[in-house]
1. Suppose distance in nm of label points 7 Å out along Cα→Cβ at positions 47 and 71 works out to 1.0; of P, Q, R, which structure was it derived from?
2. With Rg and Dmax of the Cα atoms in Å coming out at 12.1, 38, pick the structure among P, Q, R it was computed from.
3. For the read-out helix-only ellipticity at 222 nm (-39500 (n - 2.57) for each DSSP H run of 4 or more, over all residues; to 500), a value of -10500 was computed from one structure; give its label from P, Q, R.
4. State the single structure among P, Q, R that was used to calculate relative contact order in percent (Cα under 8 Å, 6 or more apart), giving 50.
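Any read-out appearing in this document is the output of simple, stated calculations on the displayed coordinates, not a laboratory observation. Keep in mind the model is a prediction, meaning the values are calculated, not measured. Cβ atoms are built from the backbone, for glycine too; each structure is taken alone.
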Structure P
Amino acid sequence: MKSAYELAMERLQKQAPTRKLTETQKKELAELDSVYAARVAQREIGLRDEILKAESNGKDEEAAKLREQLQSEKAKLQTELEEKKESVRQR
């Protein structure tokens, strides 16, 4: 007797079958992850220095704006990454 979970998974598989990725696609996805992780790290390093400098000078508002900018840029890069990964998966 199958559990409710197993039955739900079977129905889901029928509606939207999973696609197998080729080795090339897997490599491309790994490369994209690597590139975007480096981009995020680069922005974090650059902006954290500016944040620390602003905080040490007592410019709390500027530091808060820089933190918001960092979060915004990280979210933008994550969205960009997901879009590129999806295009690789669709090939």
Structure Q
Amino acid sequence: MRLMLKSRVEGIITGINLDYKGSITIPKKVMEANDILTNEQVHVLNKNNGSRFITYAIPGEGICLNGAAARMGMVGDKLILLTYEII
């Protein structure tokens, strides 16, 4: 078995919500187009500050860092979102 890249999405942070238990909000259409399921693990790379972290995806409006992840970027930062699958 191998862990392979399934999807790569670039986007810009549109919101920060520190008072949430955690995750990254991704537009539902983006999730569907890239085969990302609700609660699926997502690796987040911030191109502005170099931070990298792992969280889980939830559908919503825009790209929003929630909970502890909210400390990993600012509105306007450019992100790369990666998901993987075992084949």
Structure R
Amino acid sequence: MNKTELTAALAENTGLSKADAGKTIAALFDAEDGLIAKTCRGGEKVVLTGFGTFEEKTQAARKGVNPSTGAPLSIPEKKVVKFKPGTGLRK
């Protein structure tokens, strides 16, 4: 399911217009300004009971290898958002 199909399904299930459903999805999931991204960047978890949890984690710095030259390189630490599925989604 892509974003367009998700928007149409949300509109159908809730009675919202497709435009309003699209705005709702963007408000939640937009990578830059979405509520989930903002909350995770602020150091908080987003817990959707029965669905799962979004949380920002720090990925440690590590050593890697350039695949084309074989030269060793350093990969710096970075922050990533992890998703842990809830019980309802795992079933």
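1. Among P, Q, R, the structure yielding 1.0 for distance in nm of label points 7 Å out along Cα→Cβ at positions 47 and 71 is P.
2. It traces back to Q.
3. Matching structure: R.
4. Derived from Q, not from the others.
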